[in-house]
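Below you'll find the structures, each written out as structure tokens.
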Structure I
Amino acid sequence: MSPIVGDDTRITLQLGLGKALALGRGNLMDDYKKISLGIQNADDVMLFIELNHYSFLINNQRDSGNISLGISLITF
């Protein structure tokens, strides 16, 4: 979703749910969840924060995840 909230400004929201697997690490396969929230300007530059969560065993921890901050440029 990316509704317009002002003059040439959009709020972006992405949600994801799926299966994650780690290649070369044995039988590691389980759930994956993602949420991303950002703001996009008229020049198609987007600043976003993204949260990811993995539910398989890594380094004796059942849950793991990460937080990412980013800038992207949308071109076609």
Structure II
Amino acid sequence: MTSFFEGIGDLFVNHLFWPLDQLRHMHSWWGANFINWTLAAIGFAAFVYWMLQLKKFSDNDEEDKSVSSHSYL
């Protein structure tokens, strides 16, 4: 069973994470953090899209915003 888990460890460390090891040894800070910047840009674009969708639905005035909808309010 130990060799099974060592095989999984070898697969991830030596094969699947190899591109990330190559990025770590780059001399350029921007190049080494390319994945981080890409994920941050995708997250920011998704946030802007979500906020625009919320504003669109809020401007339609279709939602019931009456306070009497819940007795504890």
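What follows is calculated from the coordinates using simple rules that are stated; it is not laboratory data. Bear in mind that the values here come from a model prediction, so they are computed numbers and not experimental data. Cβ atoms are built from the backbone, for glycine too; each structure is taken alone.
For the reader, a short list of remarks on this structure follows.
- Each of I, II could give log10 I(q)/I(0) by the Debye sum over Cα atoms at q = 0.11, 0.14, 0.17, 0.28 Å⁻¹, but the derived value -0.40, -0.57, -0.73, -1.24 comes from I.
- Origin of the value 5.7, where distance in nm of label points 7 Å out along Cα→Cβ at positions 14 and 62 was derived from one of I, II: II
- Taking distance in nm of label points 7 Å out along Cα→Cβ at positions 22 and 38 as the measure, the highest value among I, II is held by I.
- Of the structures I, II, the one that 5.2 was derived from, the read-out being distance in nm of label points 7 Å out along Cα→Cβ at positions 6 and 54: II
- Structures I, II were shown, and helix-only ellipticity at 222 nm (-39500 (n - 2.57) for each DSSP H run of 4 or more, over all residues; to 500) at 0 was computed from I.
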